[in-house]
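Take a look at the structures listed below.
We did not get these values from a lab; they are worked out from the coordinates using the rules stated. Just so we're clear, the structure is a prediction, and the values are computed from it rather than from any experiment. Cβ atoms are built from the backbone, for glycine too; each structure is taken alone.
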Structure I
Amino acid sequence: MTRMRQCDLAIVGGGLAGGLIALALAKRRPDARVLLIEGDERLGGNHVWSFFESDVAPADRPLVVPLVAQYWDGYHVVFPGLRRRLDARYHSITSDHFDRRLREALPAERVLTGRKAIGVGPRSVVLADGTRIEAGGVIDARGPGDLATLECGWQKFLGRELHLARPHGLARPVVMDASVEQTDGYRFVYLLPFGPDRLFVEDTYYSDTPDIDAVLLAGRVSAYAASRGWPVQDTSREERGALPVVLAGDFDTYWRSGGANVAKAGMRAGLFQPTTGYSLPDAVRTASFVAGLSDWSAPALHDALFGHAKRAWEERSFYRLLNRMLFRAAEPEERWRVLRRFYGLDESLVRRFYASRSTTMDKARILLGRPPVPIGRALKAIAG
């Protein structure tokens, strides 16, 4: 016998995008019947999400600050011929902290974990256990749509949280250490010091393919730690993935690939920074946007979120142009030169870039001068 449940809004996917929407609604609309549905037992999966303080508007920071596990007063980048400290405050959210904070903030009866959705429509959700949820509106935030509908490069990675036998000596994150051997595209190591002897080390590549050789990359993480004189006592966590770096594509086709008439959020809505693949700034903006809507009926919700996501897509054509230059004009082993040039620019420009808020002057500054790639290939890439 089919079990029925009713609510005002059902959010399918308890990751970053879905969880932030549920949290924003709990704060702004506490009387609304909102259900957060997640197929895994834990909200947030197995992730570390990091962001610069300037990625999040001041009005939205109260939403995200309680989720932050750790922050630092700046970060470093390292390239051949360039070592730089930048002073932007840097924050990290860990999935275990995310899960704990959301469960503290949301009524227990409004969080369904370990409940996989097998059917998602504009007004209903069918769960694998036979439960049918009827809602005024549904938001699907389960992850990306069909990325094959877009032309993508990939930022792929494998990271491990290491417990060291002695302190590592890092006071701040190293967002990019590109002094390592360049292979499989632009390669760098990412470091987050979570404690004197706890360090997250991630081996990352701007690669033409999303394929991950986990054994190879894990070995490189260990080799990097050894090269820095950090004796590893044990590994508490491993994370791997491939984020899309979008070069071109049709937004409407991508949106339909995730369900034509269903409202969407997060990666499924195409709401991520085109060059980095990071989705946290957009997830915060979307949560605030949904909390401000007065109509959650299925058609209105769909149209509002479709318009929100499409505006972001259209405003970010510049970043897709840069991605074409990076992947089409630069030889894979020379891509690091593009990033080194970028990190030599003004720090405020770097901040606006990561927040997807580059000004006209920023864009001109990034493009002016001799590009660190062959000029003919750069012009072809710009032409698209």
Structure II
Amino acid sequence: MASFRKIGGKWEYRIRFKDPFTQKHKEKSKRGFATKKEAQLAAAEDENKLLEFHEQSEIPLKSFLQIWLDEYKKDTIRKNTYLLHQRNIQNHILPYFDNIMLQDVKPIMYQKFLNHLTEKDYSKRSIEIVHTTMFNAMEKAVTLGKIEKNPCIGVTIKGQSKQEGIKFMESSDIPRFLQATLQYDYIYWMFFKVLIETGMRKGEAAALQWTDIDFKQFTISINKTLDFQAKSKDEFFGDTKTFNSNRTVKISQSLINDLKHHLSYQNKNKLGFGELYHHDINLVLCRKDGNFIPKSSLFNAFSRTLKKVNIPSMPIHSLRHTHAVLLMETGADMKYIQERLGHGSMQITADVYAHVSKKIESDNMKKFEDHMQKIYE
């Protein structure tokens, strides 16, 4: 049964129903309608979809996947994971399967879909991520009695591992990169230096608030990420990529000094902007007025600086890899690197940086050989 109310000049509908399989009461709502009539029409359409979903023996794959997202995933998993499932469905699954019925998705057909992704030169890892979405959705379809068996079981995922393509900045290039960035704009210098010295993801760094920094203990608490596409301040902060991504990392005296200077710089901006400053979000790495730095601005500053100092092009995420390589160069073990980067397991860290580890080992052996050659001479 749907109910309606007006909020801030716009209409909202709420649909309350009992899931026939879980027997749990659920609620679905949507707002932003100009008139009550529009809200009533939209509510009726959604009610019909729910009714058809539970009563019909056959259902289009497209409709099932949308119900799966709305009723079984939304608000039960992290926002980033939900958006990942949504992108996989919209960008890969539905364009291939088009208007096929759920019951008509068969193992051979699904294998051809995965092979299709391989032919489009997606990495094995990317295909595995898409497969995870479809596999989980089909498992729910089995549970709900919509299909008898999961057609995604027993498939072969092909594709090349692209770990060899991981890019990072050579330690010898870091000083001139940061110097050029400082000349470009101090704000970006501060942002990129934090990434290099902590290994944070750019969204984690963008979400840093001053309450996350402990100047006495020399630590930064990483507990959220910034949604660069948020439409309001209420949606700015989201969960970190995984539960393991929540972590506290030690930072150097040098970075502490930089942050103290940055706080002083920011306080001057607060005085200058007054009420126009975004005091409420309390960001560490932000624009002069306290608002977050757009992802496009970070990308432009990074790519232009790389080009200026003739460093090969790479994504900003490479600064996270750069931090890991710096740790490895100092002899840090994989367990420490795993915890510092917030990986779910040490195996993930080892797999990602295996080739880097071999390169460092090779470089060290060359240095050893050169040193021994001098001794023997």
Value 20.4 of mean count of other Cβ atoms within 10 Å over residues 133-140 was derived from the coordinates of, among I, II, structure II
Candidates I, II; Rg and Dmax of the Cα atoms in Å computed = 21.1, 69; producing structure is I
The highest value of distance in nm of label points 7 Å out along Cα→Cβ at positions 5 and 341 among the shown structures I, II is in I
Note: FRET efficiency 1/(1 + (r/R0)^6) of positions 173 and 221 (r between Cβ atoms, R0 = 25 Å, to 0.05) at 0.95, derived from one of structures I, II, originates from structure I
The value 15.1 for mean count of other Cβ atoms within 10 Å over residues 125-132, derived from one of I, II, belongs to structure I
Across I, II, mean count of other Cβ atoms within 10 Å over residues 141-148 reaches its greatest value in structure I
Calculated from one of I, II, Kirkwood radius over Cα pairs in Å, for residues 253-348 alone reads 15.3, and the structure in question is I
Output -9000 (helix-only ellipticity at 222 nm (-39500 (n - 2.57) for each DSSP H run of 4 or more, over all residues; to 500), calculated) maps, among I, II, to structure I
The highest value of relative contact order in percent (Cα under 8 Å, 6 or more apart) among the shown structures I, II is in I
Value 0.05, calculated as FRET efficiency 1/(1 + (r/R0)^6) of positions 45 and 293 (r between Cβ atoms, R0 = 25 Å, to 0.05) from one of I, II, is from structure II
The highest value of Rg/Rh (Cα atoms, Kirkwood Rh), for residues 37-244 alone among the shown structures I, II is in II
